[in-house]
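Colleague: Pasting the structures here.
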Structure I
């Protein structure tokens, strides 16, 4: 059973918005702009922003593709997490940093929707955090199967947005809202859809 996190303090978690991940991501310029909007809102309202970067045999640590896209860079003092597994929680100091910040609510954006964003979303809920997925601030590529059938990136994104709206966990909340709707100022460090 998950330990339900007490309190209402939010963080913005930006996952794997890296050059090699975003290069072929669906609608990358618009998604990147929506992540920028969320980051600016978080910073203007003193909400911590945590940056996650993935590395593996295809996305080599410190290679040009590993770096964050140039439009999105951590500000001085913002936490950076390096990971090697899909979930941002696995074998990383993310939970320790969330505990130090007193965070109970994760606002999530990034890439790729069907891999690291999905794994991180479920990892957060499984660990007792409330979760808000920014529904227009995550992306992926189309999956192409050998038999000619494709799952379009837009549909992968839509499916995760629906899942985060309809899932039900005891003692936790989850939702999917747009970058424009995000309002970090509602209450004391809480997150709710804006007006």
Structure II
């Protein structure tokens, strides 16, 4: 378990577009444009086996249930190298969705191009975009981490959601998420 922080993409960045397969929906290709929320979109880079993701996944699903009716959509993306980490394969993603009762789309970024476009670094890595798909929050869900005995509240995301829904400015201080590093594919040796 490595402690890799978010890279903290610049606020105001337009969400990079994507179309990716959803293993839990027979690999149906789903796009950012078709999934985005009316009021905002939370994109979270996550995976099936990371202890940091497992630590917060139930609260993340609870937040989704609380905020999707208010126009905020969540999209999970798994960019880990499934060849090196078979626990993150598309087949295991389907099992994960069923086991954890995940109702938001969970897509597979096999090429890792989407993760690179977002400058994602860890799992979980959170990006909250407004209704124009401009980045207004990036960073942690809350202060809880596996083993630190802090309650999983979702406080940082809740503040970002509530500020946005109320038309208020976001907090100046946005703390990086922390998690396992994204499992990048090894570059093939060139002769």
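FYI, it's all coordinate maths here, none of it is from the lab. All figures in this text were calculated on a predicted structure; none of them were measured in a lab. Cβ atoms are built from the backbone, for glycine too; each structure is taken alone.
Colleague: Identify the structure, out of I, II, from whose coordinates distance in nm of label points 7 Å out along Cα→Cβ at positions 40 and 72 was calculated to give 0.4.
Modeller: Working through the options, I get structure II.
Colleague: Here is a further query. Tell me which structure, out of I, II, gives 27 once relative contact order in percent (Cα under 8 Å, 6 or more apart) is calculated.
Modeller: I
Colleague: Comparing percent of Cα pairs over 13 Å apart, for residues 32-79 alone across I, II, which structure shows the greatest value?
Modeller: That would be structure I.
Colleague: So, one more: Comparing I, II, where is distance in nm of label points 7 Å out along Cα→Cβ at positions 8 and 176 highest?
Modeller: I
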